[in-house]
1. Using Rg/Rh (Cα atoms, Kirkwood Rh), for residues 92-131 alone, single out the structure from I, II with the greatest value.
2. One of I, II was used to calculate relative contact order in percent (Cα under 8 Å, 6 or more apart), giving 15; which?
3. As an exercise: volume of the Cα convex hull per residue in Å³, calculated from one structure in I, II, equals 123. Which structure is it?
4. On mean count of other Cβ atoms within 10 Å over residues 84-91, which of the structures labelled I, II is highest?
5. Who wins on distance in nm of label points 7 Å out along Cα→Cβ at positions 4 and 20 among I, II, i.e. which is largest?
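Computed from the coordinates by the stated procedures, all read-outs in this text should not be read as laboratory data. Quick caveat: nothing in here was measured; it's all calculated off a predicted structure. Cβ atoms are built from the backbone, for glycine too; each structure is taken alone.
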Structure I
């Protein structure tokens with residue numbers, strides 16, 4: 001309760017480390033990195049996905065693709081999934097933070113944030129939102145609300161209104177379904 005949003009410290013027998021894009025260990029507090037685990041309890045293969053398993057390894061360390069940071073006391077905080085991260089103008093943007101702000105707006109029931117092509121920045125932030133029945137929120141109102149709570153580069157450049165955010169059986173947003181139509185004419189997603 002003292003550390004809201006934290007997923008805690010490593011359990012006994014589990015080592016956790018953060019690594020940057022160059023494979024160097026991140027030691028400074030509050031600096032995000034790829035979260036890796038080392039333990040005798042981690043699995044040693046992905047079922048029928050050897051290549052994917054090898055890509056998730058860094059020596060003896062294994063990742064599931066989360067980006068996290070730790071505080072001065074060693075408590076870890078998950079920022080987002082690497083596959084969901086938006087890179088705009090060379091800056092890493094984590095959609096989970098933006099989604100939390102959007103769903104704090106009284107008119108918004110659900111939100112999914114993802115990157116779309118931008119000639120100027122590589123990617124720009126786009127939001128798909130579900131508006132509560134009998135509620136309204138203009139793009140200008142949502143933009144102003146986001147600017148109160150986020151740095152300007154994190155504010156969505158557009159808001160798609162949808163009936164519901166597509167999710168898999170475990171509740172994870174299927175952002176690819178929302179993102180892919182924007183990228184069709186660009187080949188593949190940047191980053």
Structure II
């Protein structure tokens with residue numbers, strides 16, 4: 001039986017993206033014929049810290065069985081990326097099993113992470129969704145492997161352009177930004193010159 005994963009930001013006792021996570025859980029379970037799972041009811045059974053920044057890691061299945069871990073959060077240092085073509089790989093749901101992404105990640109060479117491409121179009125890194133800064137505005141790729149909760153929040157709340165971005169477009173931008181449920185837009189900025197393009 002497939003298991004699914006939600007990594008939820010807990011900061012100073014607040015869960016700012018919880019309704020985005022609940023929406024994704026609802027869509028995931030509905031698409032797999034599963035039962036319902038209320039994240040707020042599940043988290044109400046836990047004694048959550050009121051200070052500090054934590055990752056609340058929930059692994060669940062279609063029967064509504066769930067395991068929870070509350071882990072002090074430490075952001076990874078990512079300063080360089082290698083482009084990796086992933087072919088027809090599909091990660092439309094956030095599965096707990098990330099073995100295929102981990103396999104792609106091994107192709108990063110000396111870089112810290114990978115920038116995954118589908119038919120030459122930019123999608124995500126192994127760590128999160130991406131956005132690009134050209135000195136004036138943010139642009140996010142219209143192609144993605146996973147429509148992350150932070151990506152959904154950014155589209156809902158930020159003035160941002162969404163369009164197809166190919167590898168030939170990368171150097172039109174100054175920076176690539178990696179963001180996810182734990183990391184807001186703009187915190188991790190990597191010069192596009194630090195992206196290793198396919199040979």
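1. Values: I: 1.04; II: 0.95.
The maximum falls on structure I.
2. Details: I: 15; II: 20.
Going through each structure in turn, the value belongs to I.
3. Working: I: 164; II: 123.
Derived from the structure labelled II.
4. Values: I: 17.1; II: 14.1.
Sorting by mean count of other Cβ atoms within 10 Å over residues 84-91 in descending order puts I first.
5. Numbers: I: 3.2; II: 1.7.
Of structures I, II, the maximum of distance in nm of label points 7 Å out along Cα→Cβ at positions 4 and 20 occurs in I.
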